[in-house]
Structure P
Amino acid sequence: MPIHLILPLYLLFMTTTPEKIECLIIGSGPAGYTAAIYAARADMKPVVYAGMQPGGQLTITTDVENYPGYPDGIMGPEMMENFRKQAERLGTDVRYGMVTAVDFTGKPPYKVVVDEKHEILAETVIISTGASAKWLGIPSEEKLNGRGVSACAVCDGFFFRGKDVAIVGAGDTACEEASYLAKICNKVYMIVRRDEFRASKAMQHRVENTPNIEILFNSETDEILGDMKVEGVRIHNNVTGEKKEIAVQGFFVAIGHQPNTEIFKSFITMDETGYIITQPGSSKTNIEGVFACGDAQDKIYRQAVTAAGSGCMAALDAERYLSAKHHAAAH
């Protein structure tokens with residue numbers, strides 16, 4: 001066969017031969033990187049695919065004051081950079097790519113596809129894909145997204161320094177972002193659907209004691225106003241029916257998160273909102289050799305420290321699974 005025909009066939013064979021991995025970690029953040037640290041120390045040669053947002057939600061968080069070991073606090077991005085460096089120092093292979101498909105049928109190793117082209121065969125899989133922000137779902141929100149509409153105050157608040165903004169939400173995240181915006185913006189209107197917060201008492205008090213935050217209870221967003229950029233918001237009181245327009249230049253959405261678990265739903269048992277269900281007291285899923293940690297399976301606590309703890313659990317569970325498997329094969 002002519003060499004110009006042999007070479008392409010050889011290259012095709014090389015690019016389609018699956019890569020074999022002992023421990024594949026899908027997603028980064030506190031859960032993924034902690035799992036990687038423990039897996040690396042156990043000589044499992046972990047490979048982390050960091051996903052669309054390397055470092056997870058902490059990369060869009062400013063001061064982290066509630067993670068043990070940082071008496072003066074630490075910036076979220078710096079903290080996640082430290083996590084990554086520690087994981088890599090111990091031998092983790094951190095890669096920047098997106099897992100686009102999985103096949104968890106049968107027994108391990110399982111087929112995983114990265115960026116729709118690179119195929120992996122993984123003996124164990126740790127899912128740490130986290131969660132993404134939810135949106136209101138109104139047309140003007142989509143039209144003006146990136147033109148004054150944002151789901152990340154820390155990312156985009158800088159652009160509204162000295163201006164008036166609105167933020168929707170009633171939980172800890174909304175309160176934290178409202179407090180952040182209040183430091184750099186002239187006025188912050190906080191739109192709360194019910195007559196009370198869902199946030200912790202500490203976060204509520206912080207918002208209530210900030211002079212330039214005005215809380216609008218029993219209020220919902222009808223429309224974000226503006227053609228090419230945000231110029232205001234029209235809200236209505238869901239008790240009295242009264243409508244009013246408020247002039248703002250920025251509009252932030254902080255109403256919760258959706259777990260990033262869509263690609264696993266054909267195989268993994270989840271609750272009605274897409275959070276992965278793990279066996280009590282473990283990170284084990286309904287699939288042998290597949291484990292879940294962090295915000296992909298935790299809808300209750302959703303803290304960096306609990307995510308890191310669950311990442312530790314996942315790595316230990318994966319290590320014990322592989323040890324039992326290798327022991328059984330040897331006998």
Structure Q
Amino acid sequence: MSVRRLAEDELQPAQFKFTRDNARWAKQTIGKYPKGRQASAVIPLLMRAQDQDGWVTKAAIERVAEMLDMPFIRVLEVATFYTQFQLAPVGTKAHVQVCGTTPCMLRGARDLIKVCKSRIGEQQFQTNEDGTLSWEEVECQGACVNAPMVMIGRDTYEDLTPERLDEIMEAFAVGKGDTITPGPQIDRITSAPVGGLTCLTEDPAVKKTKRRANGAAGAAKAKSAPAPSLDDKNRPKGIKKPAQADDLKLISGVGPKLEKVLHGLGIYTFGQVAKWKKAEREWVDGYLKFKGRIERDDWVRQAKALAKGGEAEYVRVFGKKPR
């Protein structure tokens with residue numbers, strides 16, 4: 001790993017202060033840890049400082065050290081160790097971190113780096129002409145099965161070709177990065193085999209149901225049951241797409257494809273999901289052929305927390321961030 005140092009003094013702002021909302025969030029985050037263990041919040045606070053300013057400044061490190069009653073050097077050690085922290089200004093639209101570790105290198109990471117050099121600049125951390133993009137090569141980012149890959153912000157973009165990376169960077173450069181779905185850029189689900197699953201293709205809950213069924217005929221009938229009608233009285237009431245729809249993907253068990261299906265049913269907000277009664281949950285479960293997944297993942301309780309107070313309330317209720 002290359003030596004990581006803070007940016008030159010002339011680039012450093014004189015002071016750092018969390019916004020009101022971020023300060024409230026930081027206080028809640030620190031409160032999760034027992035007295036005397038506040039240092040455990042150092043990474044979350046540094047990440048929130050970076051989200052706020054685009055990079056981690058010396059003033060931000062000093063402020064986090066003060067808030068957590070830590071020596072400055074200890075916070076500096078964390079900030080300079082992890083490549084997720086940017087220690088100097090980077091692209092305002094996207095900073096592309098290209099994984100160059102062995103699996104990605106063998107699968108084409110060098111070609112991805114060539115794209116970065118061609119579109120942005122020869123040197124790492126150099127920005128393009130309008131300052132919107134920058135890049136660097138980093139160590140393993142944990143998506144080896146889907147190599148080669150890059151990370152932009154907190155999202156990974158996997159199974160890349162040079163052409164696809166160029167398209168992604170163009171989208172971010174013009175302010176349309178949110179139109180790109182993170183994860184695999186080919187037809188696969190997370191790290192499942194290309195072309196679909198080859199084993200463990202049956203939901204364990206289905207096997208359990210079959211064991212309890214009275215004979216093979218009853219099991220076959222249950223397996224072939226038709227999807228509920230869209231005109232069914234138990235179908236949840238949909239709404240027109242609001243100007244600002246909720247990010248339903250924050251509900252554990254809902255991915256980009258499933259979110260589109262829910263939108264097709266007129267489901268756009270956490271509040272809608274939070275109000276589903278048993279009959280409505282069963283209708284959606286049957287329509288999606290989930291075999292009880294909505295109940296197992298407790299969509300309604302998740303949605304109630306998100307509707308009430310967003311991610312902060314979700315963390316308070318479940319003790320972890322959404323997804």
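Any read-out appearing in this document is the output of simple, stated calculations on the displayed coordinates, not a laboratory observation. Computed from a predicted structure; not experimentally measured. Cβ atoms are built from the backbone, for glycine too; each structure is taken alone.
Given a computed value of 42, 23, 18 for semi-axes √(5λ) of the Cα gyration tensor in Å, which structure among P, Q does it belong to? Display every interim value, and only then the final one.
On the way: P: 42, 23, 18; Q: 41, 26, 19.
Working through the options, I get structure P.
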Can you spot which of P, Q the value -12500 was calculated from, given it is helix-only ellipticity at 222 nm (-39500 (n - 2.57) for each DSSP H run of 4 or more, over all residues; to 500)? Q
Taking relative contact order in percent (Cα under 8 Å, 6 or more apart) for each of P, Q, the highest value is that of structure P
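From which structure (P, Q) was mean count of other Cβ atoms within 10 Å over residues 230-237 calculated, if the value obtained is 18.4?
Values: P: 18.4; Q: 12.5.
It was calculated from structure P.
For FRET efficiency 1/(1 + (r/R0)^6) of positions 126 and 254 (r between Cβ atoms, R0 = 30 Å, to 0.05), which of the structures P, Q scores highest?
Answer by largest value of FRET efficiency 1/(1 + (r/R0)^6) of positions 126 and 254 (r between Cβ atoms, R0 = 30 Å, to 0.05): P.
Of the structures P, Q, report the one carrying the highest value of FRET efficiency 1/(1 + (r/R0)^6) of positions 22 and 70 (r between Cβ atoms, R0 = 35 Å, to 0.05). Provide the component values of the computation, followed by the final result.
Working: P: 0.60; Q: 1.00.
When FRET efficiency 1/(1 + (r/R0)^6) of positions 22 and 70 (r between Cβ atoms, R0 = 35 Å, to 0.05) is calculated for P, Q, structure Q comes out on top.
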